[in-house]
Structure 1
Amino acid sequence: MAIHVALNHVTKYRYKKRVSLGPQIVRLRPAPHSRTPILSYSLKITPENHFINWQQDPQGNYLARLSFPEKTESFEVAVDLTANMSVINPFDFFLEETAEHFPFRYEPWLKKELEPFLEAHQPSSAFSEYIKQFTADKTPTIDYLVSMIRSLNQDIRYLVRMESGVQSPEETLTRRSGSCRDSAWLLVQMLRHKGLAARFVSGYLIQLKPDVKSLDGPSGTDKDFTDLHAWAEVYLPGAGWIGLDPTSGLLTGEGHIPLVATPEPFSAAPISGMVEPCEVDFSHDMQIVRFHEDPRVTKPYTDTQWNGILNLGKKVDADLIRDDVRLTIGGEPTFVSADNMEGAQWNTEALGEEKFKLSETLFKKLKARWTSGSLIYSGQGKWYPGEPLPRWVMACYWRKDGIPVWKNDALLADPTSKSAFTTADAKKFMDHLVAGLGLHETYIATGYEDIFYYLWREKRLPANLDPSDAKLKDVLESGRLASLFENKLGEPAGYALPLSNDGSVRSIEWKSCEWVFKTNHMYLVAGDSPMGLRMPLDSLLWSKEEDQIKTYENDPFSQTGKIRFHPDDLKTAPVSSVKSPKKTEVLKGKSAKEMIRTALCVEQRTGRIHIFLPPVSEIEEYLDLIARIEKTASELDMPVVIEGYAPPHDARVQNFKITPDPGVIEVNVAPVNNWDEMVEQTVSLYEEAHYSRLGTEKFMLDGKHSGTGGGNHVVLGGETPEQSPFLRRPDLLASVITYWQNHPSLSYLFSGVFIGPTS
């Protein structure tokens, strides 16, 4: 994936009169040891009446010696070259075993050949004091060199210095500032004083604007840029000359094109020579232009191609509107870690600590970018065979009409943060919420862990092991037992409120009932899932089918008009008076009527208050409960985690979710009905994923790119069932399927490496 660039460098001298030029030496041709491939090179000299002789100096650098037989009013040097900017790994070299650790000694014959590059100047006290910090004893050579150039990068402030010549190392250290050539010469002397052969290098520096901003450190230039630059090279046995750039604190890469490498800076000047005394106007200009770019992951399309895609999308949009198709498009893009793509959780396993943390980071960024007044829901998702617990799901819900579902984000607790709330705080929250609902506190059912079951489990353990012992086969079970025994089994685990709407959507009226158990206490089903999933519902009073209060999913065809609930309604509504509790009668063999079997639960887990919401039929009921919970959380200053049942599906409420899948995380985005929204959604999603340290690529063993390995599904439909083009025209679905079958190239286009049942 190469980028080819064209560099143009023009140097002009304009004299006030016609002058005689002595021989001029031009050192502006890439040196033989340049690792960046030079595709073409040309040197144009003005005046045209001149003689040119190409030479190589004692170090092998290319020199152009120019002779001018006539006087001239101008002297111009124009360099044009093209280079292949393929990425170069600066650490791609081997060292001789004797040179792997510093200090080391050169072989006598090699040291003799390197003598010009070992000649060190007489050090000053300031210089000697500075290099004391670089004393090493069997330090890896690469680490030693990196620490040296990083120190110079941090200690010497870079500045553009237009004066000719190079500062002495002492002057640079005293001023703590200098140009690139000053830092390079200082580094050369430091290396020589440490017994390392080093040389001064002058060359071109090409910096290209990155496709995406860096996640680690500075992103570099904001536009393509080139200039003359200077750095140092050190000779390492086995590796040869290795470039070190103290200005950036990095080893040299594809952007460093050496022109001249010499023992002393004066013999590395780009242009040197004699001219008779005369006033002169000097100028130079450097430009860099990309003329070829291979498609790559970070920039698969040129700007022209991308604009063509955008225009085509708008044309398709216009066709869909004209033909009244009413199509919506959603999707399920997948992502992997940008740093740990070879880890098990990014290849085979569905769950992992890093996966959860990165998902949470992305979730927060998307919530802030896509939504306003939204609700964070932390629930349980799919449960697959062989997995001990259902997978987690992070979901965000917001209303299309812009009315907030949840106003104050500070009252939504971070599911991973540590808090110090207790079970007593959970009881306080429940009491306050129940009073706000106009219900009596006697309806609250206190839940306990099943002490008899856990005592039985503990008795079955080997006599020489305790519940917390890691030697137990079932790690989850051992951790569960240890936690329960530490937290005292006899204390309440949480609180449940049987809850159902006794009114209509327009006038919600919550009702409750008393739960009666044979044991006089509500013992939860064994496990460590949320309390709401472990309630002993089969121990409630028996009811006939026709006597049971049931929650039915709302008819999606009835979801029309505005949502008939606004959070401000609670402010204007009269304060509900607490009704007298109704005692539940226990009649042997008789069906219990009005027995509510769904409940809202409040419990403390790891210091956080968790609210488990019951299932409801209408979105208005759910929003009413959420508003009351937020009101209670605000009055008590208790941030909460919302879990349990998600809101009932309603086309007037949008959502996005992040869930784990084997090897990836999956983002379920909200469907959109026009091209501009889809472009904004897609671009913003991948931007935020990048800044969350998530990527969309992996590498095969041979270095080839591959996708995440996830499904990356596209979801087609309509805003509501009656608007779905596939329900309005069932033949359309058959047409899509048969078109795909009749054009197998589409399968090859989207399948990646595999085709068929293994994909």
Structure 2
Amino acid sequence: MRYLCLALISTIVIFMLSLVRMSVVSSRRVEAGDLGTRPPPPPEPWKSFTFLSRYYGGIRTLVPLSENKPEYPSAADELPISNETTSIPTREIPSSRPFQAFKHQTSSTYLSDYGPVNECFLDLESTIRIPQLQHYQGRPSGFPDNVVGSYELLSLPEDICFERFGRLGPYGFGYSSKYGGTDTGEHGDTEGSASVWADNSELGFNQVDYRKVKWGAAQKRCYEANAARFGPQYPLVELSTTFSVVSQEGKLTEKQYGRPSSALDATTNATLTKKYLPRTAVVVRVWDDFEYREEDILNLRAMISELSLGSGGEYDVHLLVQVKDEARHPIWADPETYQQHLEDCVPEEFRDIATLWSETQMLMLYQGIFDTFTRGLPVHGPYRGLQMAMQHFAQRHPEYDFFWHWEIDIRYTGHYYNLFSQVELWAKKQPRKGLWERSGRFYVPSVHGSWEDFKQMVRVQTEMGTENAEDMWSGIKGPKVQPKGEKPVWGPERPQNSEDWFEIEHDPKPIGSYDKDKYSWGVGEDADLITFNPLFDPEKTTWFLANDITGYNATDGLPPRRAAIVTSSRMSKRLLRTMHRETAFKKHHAFSEMWAPTAALHHGYKAVYAPHPMFVDREWPTPYLAGVLNSGRNGATGGARTSVFGEREHNLLGMTWYYNAGFAPNLWKRWLGLKVNNEGGEEFELTVDEGRSGNGVNEMRGGEGRMCLPPMLLHPVKEVELPLERAGKEEDIPESDPSA
């Protein structure tokens, strides 16, 4: 026994001495900067999934949607379809067709409600028409289906596709600047491209000369030609802020006497229509040192043509331009300085739709806000305080009922009016019951089933709760311990402290109780907020901007919040006015992607996430994808550390819509005929590479013609350099020397 005790004591002493030695050695290594080598973290699971290849199929393989066998997604009990392309037959390029985005305007119901639409032209003489978009029926063989969102739900066309000439050809793509084009698009597969410009004129084609177009003037003429379809519009009344003996006070009485500012007087306006259409501003955010490349110009022309001129003035497109260096460009010094900088930083054709703003201007308007300097940036700047500029813009433009906040790096492969009008109409039809809860989740049709199935699933998840991956005890609590549900949003969700309530007298109130409502409240009500990503609860998530909210009493915690990543959204005049007044008078504000949803939540305004079609670049198992996307509290996207918004947002890099999605720009560039990662381009479109196996995205043989994509939103798409085919000037061409 004595020897055993001695052995144990010796072992303990040796063990303690070893620990001391290891501690000393470790301290010396740290002091010397030798931290050793750690094993690399394991790769994210999605990076092991196979890339999908049939996105890059061409128009020579078009098949009707009903006959298409999509490469992805496949049913759970089916094997994945091989993405081998060797067996896909190619055909002659079919004929394209004009896309009829405005055929509803000729229906008897529309005409009786709103009256006829007067056609809008680019020129003062009303002679220059913009060609219609051209589309093809069907999709390239094997083209994957969207994994998130729904075409059918939003009534968007899914049985058609657009190639680059049919989509961008009307706006200068595919012909020379000598004829008013952009010198782009004269490479790659061009067969059949001329059909977009074909018409019945003497020349037989209509390639618009854009060199002298003024988009602001064109939009104004379009509105005036159709003013009878809209309600009386009143100019912004500038209150006099200084005394002048030459001021003309009589000019400030239009609003007082209720006289419309349109070309037609109120009597004429009232007799021509029974209903009025709302007016919407599409405000595209940009900055003064932005380089307008040919591709950016094509996209802006498309937006104005399709939303404003094509619709007969339902929309106006504006540029909201941030001035970054105010010391160098003191635009508020005098009108001449403002105008000169505008001319210096905006292309001539867009100058009359541009409005300059600056951080100092916002600081002057919204004084007294407690600034936390989150991420070291000021609250009045374009990153954290972008909505301030939108609030002020809405105050300056009372003629609009709604405002789309749009980003310059968004692209849409379909028709803009078709997208906006269908999304707005769908949002208007949505009932309020369960709306915040549905809008807080991604809709994955292959997993969730029909929209009705999804709606009922969300109701059950909200009322009954689900197992939370954050709860380490969830698997061993036993059957008696059930998941905890949550109270659904029904009416305004006020901040905890009543001192933070502001102008709540006219906030919408629920019609009856939540349980007794038959999904009727809210149907037919225009949405105050429409977003293209879920409205998630940032509480308890790892999103690093979740607490970027200021001006509220936080004694009992931060107020209830919602956010939607990517600020592009539609906001009502009511919502923007509320945001403006809360910022100005209560000093309330939140991060750009959180402020509008949070204000809507506090005041009970109608907020809707529109589940637009989203595509993914890899072969994710769809149940796993749905679980990753809706991994927050009770099956939502937010409310827990496991949320996809935050540390797990890398899972969205392969989507077509996110603030840093890598798939979106690659798909757009390939669609334009450019090479990406040494794949695609002219040779890929025109010739078959027999040396490739045809198995996988990097082994596609090509020769199928240019890509054709169904309507889809893509973001972000930045700095696209299109090859230019500018011919040299005659005097620049050297003469040949026979004696050389």
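FYI, it's all coordinate maths here, none of it is from the lab. Treat the numbers as computed from the prediction; the structure is a model and nothing was measured. Cβ atoms are built from the backbone, for glycine too; each structure is taken alone.
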Distance in nm of label points 7 Å out along Cα→Cβ at positions 193 and 345 - structure with the largest value, from 1, 2: 1
Winner on FRET efficiency 1/(1 + (r/R0)^6) of positions 313 and 521 (r between Cβ atoms, R0 = 35 Å, to 0.05) once structures 1, 2 are ranked, highest first: 2
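For which of 1, 2 does relative contact order in percent (Cα under 8 Å, 6 or more apart), calculated from the coordinates, equal 15? Spell out each step's value before the answer.
Values: 1: 15; 2: 18.
It traces back to 1.
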In terms of FRET efficiency 1/(1 + (r/R0)^6) of positions 361 and 417 (r between Cβ atoms, R0 = 25 Å, to 0.05), which of structures 1, 2 is highest? 1
Consider the structures 1, 2: one of them gives 24.1 for Kirkwood radius over Cα pairs in Å, for residues 57-440 alone as calculated from the coordinates. Say which. 2
Mean projected area of the Cα convex hull in nm², for residues 217-328 alone: greatest across 1, 2 for structure 1
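A value of 72, 34, 24 was derived for semi-axes √(5λ) of the Cα gyration tensor in Å; which structure in 1, 2 was it taken from? Don't jump to the answer; show the numbers that get you there.
Numbers: 1: 72, 34, 24; 2: 46, 38, 29.
The value was obtained from structure 1.
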